[in-house]
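Please treat every number below as a calculation from the coordinates, not as lab data. Here the structure is a predicted model, which means the values were calculated and not measured. Cβ atoms are built from the backbone, for glycine too; each structure is taken alone.
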Structure 1
Amino acid sequence: MNRTFFVTGWISLLGLTASSGADSAVLWGRNVQPLFDVQCVKCHGPIERKSGLELDSPEGIFKGGDEGAVVVPGEPDKSRLYLYLAADADPHMPPKKQLTGAEQSMVRDWILSLPKVPGSQQSEAVGVLSFGSVTEAMDRWMAESWERSGVVPAAEVDDRVWCRRVTLDLAGRIPTADELETFLRLPQSERRGAWAERLLASDDYAVRMRELWDVFLMGRVKREAHEDRRRQNGWWNYLEQAFRSNQPWDRTVRDLLTARPNNPAHQGAAWFLYERRNDHQAIAEAVAPVVYGTKLDCAQCHDHPLAREIKQGHYWGLVAAFNRGKNVEGRPPEVAEAAIGGFINFTNLKKESQPAVITLLNGRAIDEARPAGDAKEEDADDRYRDATAKVRVPKFSRREAFAEAVTRDNPMLARAFVNRMWAALLGRGLVHPLDEMTTRNLPSHPELLAWLAQDFEAHQYDVRRLVRGIVLSRVYALGVAADRSPAPETFAQALERPLTAEQIARSWRVAAGWPPQEDGLRRAVTAALPDVLPRDYNATFQQAQFLTQSAGLAELLRPAPGNTADRLAAIRDVRRQVDEAFRAVLGRLPDAEEAARVEAFLRERRNAPTEAIRDLLWALMTNSEFLTTP
């Protein structure tokens with residue numbers, strides 16, 4: 001697989017031209033692929049190819065079978081793939097089952113959506129489309145996609161809601177009352193751009209990005225001691241400094257993979273490998289989603305059963321890239337690398353032994369001479385750059401060679417980052433699930449993802465440029481449609497995004513009138529609500545208990561000079577109390593029904609005003625509106 005495939009391959013596989021958009025991709029991924037997986041792939045797929053036909057991917061379908069083409073793009077009534085589904089068809093498919101009318105319509109609609117001009121003839125067009133900014137590209141492509149699909153996007157949110165949303169996303173908390181007023185005083189035409197720039201330049205942004213990427217790269221820790229080790233050994237500081245200085249993403253990835261920081265400020269980068277304690281398979285499994293955008297775990301024992309580009313050799317080659325490494329205890333922690341050894345074989349399903357060669361998913365391999373036969377390697381000082389160093393670096397470093405290969409001429413690196421940041425800011429990736437970016441799991445908008453990845457790489461992996469472009473787009477500013485009808489993959493309305501634990505803890509403190517930073521509450525909320533970008537969000541009974549009984553939240557709501565509870569208690573007019581409570585917590589005024597019910601609640605408890613205000617604030621701070629991104 002070459003570079004061109006990974007930039008434009010999704011478009012070609014779907015038969016799309018640069019103007020046809022993602023409609024076919026949506027229909028394939030949402031309807032046809034799941035149907036064929038259940039009804040067809042057993043006989044027409046990677047394992048068995050009856051009649052020479054493969055139905056597990058658009059590429060296989062377009063190749064046809066022993067009897068020729070099975071699909072005529074745009075013409076289902078001339079496509080055998082569709083015609084053989086009819087009840088009276090001969091031959092009839094599937095042989096022993098009749099698909100429902102709805103299932104047949106799914107296949108028909110997909111074939112209709114395919115342009116009659118093969119996309120492979122024009123797929124390179126995506127590489128030359130020119131837009132001035134990420135925002136312009138997003139807005140243009142999405143608007144055209146909605147128009148083609150007949151989707152009516154939701155209306156945009158107002159400035160107050162947008163300010164709350166973007167501050168949560170980039171600063172990890174709701175805006176304070178003063179910040180909101182500052183934002184609203186800015187000139188209308190400059191308001192959103194200026195606010196985004198202010199947030200991107202803040203320390204809050206660096207901390208917020210560190211929080212996200214700590215989890216993306218390392219997973220949530222279950223014990224406070226593990227979190228403390230990440231902080232004490234410089235991991236948190238390294239990530240924060242990388243985002244604070246807008247370090248190019250490819251440079252960050254090289255730092256993580258080589259674990260040889262060239263200055264003291266970057267020492268924490270080695271923790272990415274070090275924390276996995278010489279478990280080279282765990283390292284390989286953590287690296288793959290970063291550099292390829294997909295997990296390789298299932299290729300440990302066999303080639304991927306559906307995503308054919310992923311081979312067992314890719315998994316074990318990735319293990320070999322790191323299996324010469326060994327942790328060196330000390331402060332700062334370091335990861336040494338031997339100059340010899342680490343040549344391994346793996347056994348395929350045919351019980352054949354194969355040598356593990358460091359081979360990338362784009363087809364490139366890292367050349368390295370293996371010892372012949374039973375020859376034994378001898379370690380020697382001349383194999384190292386500095387034989388006297390405490391942690392010696394081999395002249396040929398597998399880690400460095402791999403890091404160089406995956407951060408040079410590897411479009412998968414940019415695409416994986418773009419897709420994850422898109423999901424973090426919009427609630428779902430262009431490829432969903434995030435860690436399954438394969439030819440099997442196609443993006444909802446392949447042209448847009450290809451353009452964004454190319455643009456990200458062309459601008460030296462500029463993280464702030466990408467983030468700024470997304471948050472200033474029309475897509476980011478959309479509200480929720482009244483009937484909630486647009487499908488998630490159309491991005492035609494805002495998707496519900498549960499706040500992370502860090503966002504909740506800091507936002508609770510802001511709403512309650514305290515400084516946002518405090519570690520104890522953050523740890524407590526993180527322990528109870530650890531998920532970040534879950535594939536499927538499901539609240540638990542234990543989480544509900546935490547939200548109703550949190551000692552940390554109770555402490556925040558005790559009246560203290562100048563905090564929210566104290567300010568509300570000083571207001572004598574009940575309606576004003578209600579308005580101020582809503583402003584402080586939700587950033588808006590109550591509607592008529594809310595105001596009436598809350599006023600009644602406070603009046604009924606006039607003999608215990610402190611407890612009444614506490615209960616009101618608690619209810620507002622634990623409801624779904626507060627706990628999700630607006």
Structure 2
Amino acid sequence: MTRETIENNFKTACSQLLMEQNSKGFWTGQLSSSALSTAVAIAALKINGNPNDEQKIISGYNWLCNNINSDGGFGDTPKSQSNVSTSLLSYAAIFYCQTNVEAKNSTLSKIEGYLSQKNISLQAENITSSILNFYGKDYTFSVPILSMLTVCGVLPYSVCNQIPQLPFELSLLPASWYRFFNMQVVSYAIPALIGVGIYIHAKRKKGFSIYRPVRNSSIMPAIKKLSRLMPESGGFLEAIPLTGFVSMCLIASDNGNNQVVKKGITFLKNQQRNDGSWPIDTDLSTWVTTLGIKALGHQLTEVLNPDKIQTVKKHLLSIQYKEKHPFNGAKPGGWGWTNFSGSVPDADDTPGAILALLQMYEGTPEETEAIVNGCRWLAGVQNSDGGFPAFCKGWGRLPFDSSCADLTGHAIVALLTAVEKLGKNISFETHRVFYRCALKATNYLQKLQADDGSWSPLWFGNQLAREQKNPVYGTSKVVVYLDDCLHNKCVHGRIKDQLMAMITSGMQYLVSQQNEDGSWGGHKDIPGTIEETSLAICALTLYNREACIKGFEWLDSRTQNYPLPSSPIGLYFAALWYDEKMYPLVFYVEALRRFLQSDLKI
């Protein structure tokens with residue numbers, strides 16, 4: 001493969017990237033359709049009982065039936081392997097929503113066949129224990145799934161006695177107190193804690209309980225809190241599953257006559273696609289936009305004209321949170337994953353936005369203030385172990401609320417790049433705070449790196465890999481973040497030595513994981529994807545010419561036609577797979593750009 005070929009591929013990929021920009025100058029992307037979201041949405045519309053929604057329910061039902069896997073089960077996306085949880089929810093929705101008995105029984109029998117292969121029968125005790133065991137101590141998904149099975153009539157209401165009671169009454173306490181209680185749902189699932197918790201409470205056998213009077217008196221205040229948490233769009237976190245679970249559970253508990261349900265149902269109806277399906281979320285526009293800007297890197301001004309750069313810059317500046325967030329009380333300064341109102345600031349989109357703005361930085365006071373405030377927001381959520389969680393500092397012990405490698409690496413490069421580029425535009429004290437924050441995070445990453453040199457990411461996985469983890473993705477991302485830090489003049493001494501040691505070990509791991517055909521998957525001998533192969537090349541461009549060329553040769557035959565095929569490597573909430581149309585494109589563009597920028601000679 002010649003340098004000229006790679007240059008031509010880069011130009012072609014950049015042209016495709018430009019074509020994906022929306023009319024407002026940023027990128028929206030497209031999340032894959034989701035069987036889980038579709039099942040939850042049609043069940044919520046069905047129990048709401050509006051005759052005008054019948055066609056939407058039928059359309060969603062038909063999409064489900066047309067996307068059943070050959071083994072009789074359902075995966076989270078049409079490209080996903082079947083799993084028990086999504087298959088059970090799809091079973092419940094089909095059982096509940098289809099009036100054609102013959103067609104319903106035919107589809108249900110296929111799902112029953114899949115479930116029997118997994119040693120799952122439709123006996124209440126079997127399903128309950130299986131779901132609870134699968135998700136462990138994290139009730140974010142397991143309890144809503146079991147609740148929907150009873151709402152749809154697959155399981156009797158008596159099963160609610162076996163479903164763990166979510167302590168919805170604790171949501172009335174100050175948010176700063178949550179971390180002191182064993183809530184057993186992740187911080188961003190408070191709406192599910194309330195809505196599903198109220199449903200379980202309502203359907204349990206009355207019996208004597210010292211908590212029942214407290215919970216009875218907490219129902220209306222909790223629903224009022226839900227109303228305060230609900231964004232203008234009506235979608236909690238813009239998430240179809242979360243909003244659907246809350247809506248159906250409130251209706252099923254005879255608490256459906258309120259704005260939470262009305263706005264939630266409207267949100268669900270608005271999110272249905274023309275083919276009848278629903279995605280997991282409205283979109284990841286901020287995330288894919290910042291990925292696109294960072295992918296272009298130093299070639300940004302060659303690919304985007306000045307007007308387009310100014311447009312995307314203004315967009316990012318306009319969607320930074322300027323006030324305390326009503327959903328989780330997050331301080332001002334962060335960015336969420338989309339420009340829609342249900343988004344919440346997080347520690348992956350915030351460093352992404354900071355780095356994108358720094359790539360377009362012209363030194364204006366508005367830019368400087370936004371970047372500094374973003375860095376301060378990051379410093380404010382850093383955990384005591386030095387790592388960065390997704391949303392809330394020290395909120396809980398569940399994995400999706402704990403410190404993690406890829407977010408921490410992202411925060412380090414954002415903080416150090418800001419210190420470097422802002423220079424005298426920030427005070428010495430601000431410089432010192434950000435640098436110390438990065439140093440503490442570096443120590444955390446060093447301790448977290450596995451003996452083989454790898455890191456596992458939080459929001460990404462591989463369905464074919466061991467424990468469905470994706471150390472190739474995690475290691476590639478962290479190595480790129482840390483390598484970018486080395487180009488900052490403020491990095492020297494001990495921290496530079498730490499970074500070099502981690503990078504070297506991480507790259508050795510990536511080289512060892514390359515498949516014989518030149519690709520990378522979640523780890524060695526897992527079929528490669530455009531996303532994982534491109535990211536591994538990004539991490540190796542300055543250090544291993546042979547591995548990169550071999551990877552590009554594999555990519556070349558798979559990137560001839562656009563749009564590029566995407567793979568379900570993303571994880572949403574606790575364990576819900578998705579793929580995103582923009583991922584293979586932006587990662588491929590970045591791989592090409594970094595390779596051409598490197599000193600490697602072909």
Given 0.60 for FRET efficiency 1/(1 + (r/R0)^6) of positions 275 and 307 (r between Cβ atoms, R0 = 30 Å, to 0.05), calculated: source structure among 1, 2: 1
Where is distance in nm of label points 7 Å out along Cα→Cβ at positions 203 and 443 largest, in which of 1, 2? 2
Computed 20, 53, 25, 2 for P(r) over Cα pairs in 20 Å bins from 0, in percent - originating structure among 1, 2: 2
For structures 1, 2, calculate FRET efficiency 1/(1 + (r/R0)^6) of positions 291 and 427 (r between Cβ atoms, R0 = 35 Å, to 0.05) and state which one comes out highest. 1
Computing log10 I(q)/I(0) by the Debye sum over Cα atoms at q = 0.14, 0.16 Å⁻¹, for residues 379-450 alone gives -0.42, -0.54 for which of 1, 2? 2
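Out of 1, 2, which structure matches 18.9 when mean count of other Cβ atoms within 10 Å over residues 27-34 is calculated? Can you show the working numbers first?
Details: 1: 18.9; 2: 22.6.
Working through the options, I get structure 1.
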Between structures 1, 2, where is percent of Cα pairs over 19 Å apart, for residues 323-434 alone highest? 1
If helix-only ellipticity at 222 nm (-39500 (n - 2.57) for each DSSP H run of 4 or more, over all residues; to 500) is computed to be -17500, which of 1, 2 is the source? 2
Comparing distance in nm of label points 7 Å out along Cα→Cβ at positions 147 and 491 across 1, 2, which is largest? 2
